[in-house]
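Read-outs throughout are calculated quantities, based only on the coordinates presented, and are distinct from any laboratory measurement. The model shown is predicted, which means the values in this text are computed figures rather than measured ones. Cβ atoms are built from the backbone, for glycine too; each structure is taken alone.
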Structure P
Amino acid sequence: MQNSQWKWCHRSLLFGAVFSVVCIYALYFTDGFSGGYAVAFVSFFLVASAVAVAVLFFHRAKVMDGILNSSQLLAHWTYSAEEAEQSARREYADYQERNHAMFLVIGGMLAFAALIMIIFAGEEGRLTGAFLLAVMALLFAVSRIAPRIALKYALSSPKDAYIADDGIIYEGAVYPFQSFLMRRDGVAFSEKEGKKPAVLVFSFTQLVGLSIRSSFNIEIPVPQGEEEKARRIAGRESL
C-alpha cells in the first residue's frame, strides 16, 4: 500500500508557496488601499492554512508509515470488493455531513467579513468583498466536490484495514489516534445487524473552528470469524 499522505503534504506546501508569491506581489507591487492589503491578508491566511494542512498530513504520513511497517499490528483484515463498496458509501454520507459543517463555519466568517467591507469600506471595500465572496464560493465548491473525490478514491483504494496502538488505516486513509486537529474518543464493538456486518466503531473528534468540534465515526467491518479479536481490541484500555 502506498502512503498517499506524503503526496498531499507536498501539494499543500506547493499551494502555500503559490499564495506566498501572491501575498508578496500584493504587498509590494499593488496599491494597498485599492485592494492590495486585502488580497495580501487573504493570501497570508491561505498560506497559513496550507502550512497547517501540510503539518497535519506530515503527521498522518509518519503515523501511516509506522503502521504499515509495524510487526505488531492488532489486526489486519482484507475485504471483498462488495464489502468495501458498501462501507465506502456509508462513509461517503458521513464525510458529506462533516464538510457541510466545516463550510458553514468558514464560509460564514468570510461572508460576514465581505459584508462588513462592502458596507463600510467604500469603493475599495466592494472589490475586497467580491474577492472574499469568490473565496467563499471556491470553498463551497470544494466542500461539494471533495466527498465525491474521497468516495472515488475509497472505491479504488486497497481493500484492507490495519489497526495499531497509535492509529488505523482503512480504505487507504489513515486516522491517527492523536493529532493537533483530531483525537480518538473511544472504540466499541457492534454486533452484526441484518445485512450490516459486525463492526469496530472508532469515535473521533475533529476541530473545525477555534472552539468548534465535530464528531465522526469510522466503522471497520469485522470479517466473519474475527469477532472475538475485535471484542478484545474494543476492550483494550490502552487503545
Structure Q
Amino acid sequence: MNRHLYLIVVAITTCLAVSAEAQVRFRVATGLSTDWITNDNPAVYRIAGGEDTSSTTNTFGGAFDGAQIGWGFRAYADLDKQKKFRIPIGVDYYSYKGTQAINGNLYKLRVTHENVLWTALTGFEWSFVEFPWAFARAYVGVEARLLNVGDNTITSTGTTIVNGEAITNTRVTNGKPSAWRLGALARLGIEGEIYYPVFVNTSVGWGGMNFIGRDTRPTSEGGRGELLTPTSLNESGEGILYHMSFTFMIQVRL
C-alpha cells in the first residue's frame, strides 16, 4: 500500500513539475485578422449584372471582392525550450459584407449581402530563423481550419420618386442556410519583441476554405450551390474557395 502511495505521490509531483514548466511555454495573442478570396469564384462577382444575362444560366454574385475585416485569437503551446516548434489553437471571426447600387432617373436600389464566418483552427509552426539584433524570429506553419458559414442576409433598399416624393422600401431575406466546411492553410509570419513579455505577431497565409464537405450537386438537383453567394438560383456545384489571411496581433508570453 505504501509503495502504491509513493508511486502516486511521485506521479503527481512529476505532473505538477511538468505543468509548472509548461506554464512558461504558453502564449496568447489577439488582434486584426482579415480575409481575401483570391480565385475566380462567383462569391466575388457583382450581385447582379454579370456578362451572361440569359435567364437559364444567370447567377447572383456574392459581392465579396476585396479584404474582409475580422478578429482573431490564438493560444500557442511551445514544444521545446528553444521555442522553435509550437502548436497554435485559435479562432477567427470574419464579417463579410458586399454592396451593389443601381441608380436611375426615378429610382435607386441598394442591395447588401452579409455573412458571418467563424473558423476554429489548429496546426503546427516552426521558427526557422532568429534575428537576435531585432529580438525577432520568422516562422512557417500549416493549419487545419474548421469553418462555419452562417445564414446569409440580403438587404434590399429601393427608393422610387412618385410625384416628386421619395418612397423607400426595405426588404431583408435569408438566401442560404448555414454550412460547415474543412479547409487548410499554409502560413508565413514574423514575431518581434516590443517589451518583454509583449510581442507583435504578424503573418500571411494562403489556402482553401472548403477542401472537405463541399456540396458538388448543381442546384437543379437540390444542391446548395456556391459557398458564399446569396442565392442558389442556376448554380452548379460548389467550387473550392481559395483565400488569403492576414493577421496583426499583440502577443503575450505567459
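What to note about this one:
- Computing distance in nm of label points 7 Å out along Cα→Cβ at positions 36 and 188 across structures P, Q gives 5.8 for structure P.
- When distance in nm of label points 7 Å out along Cα→Cβ at positions 108 and 148 is computed for each of P, Q, the one that comes out at 2.6 is P.
- Comparing Kirkwood radius over Cα pairs in Å across structures P, Q, the highest figure is found for Q.
- Structure from which 2, 9, 12, 12, 11, 10, 9, 8, 8, 7, 5, 3, 2, 1, 0 was derived, P(r) over Cα pairs in 5 Å bins from 0, in percent, for residues 116-227 alone, options P, Q: Q
- Read-out helix-only ellipticity at 222 nm (-39500 (n - 2.57) for each DSSP H run of 4 or more, over all residues; to 500), computed value -3000, structure in P, Q: Q
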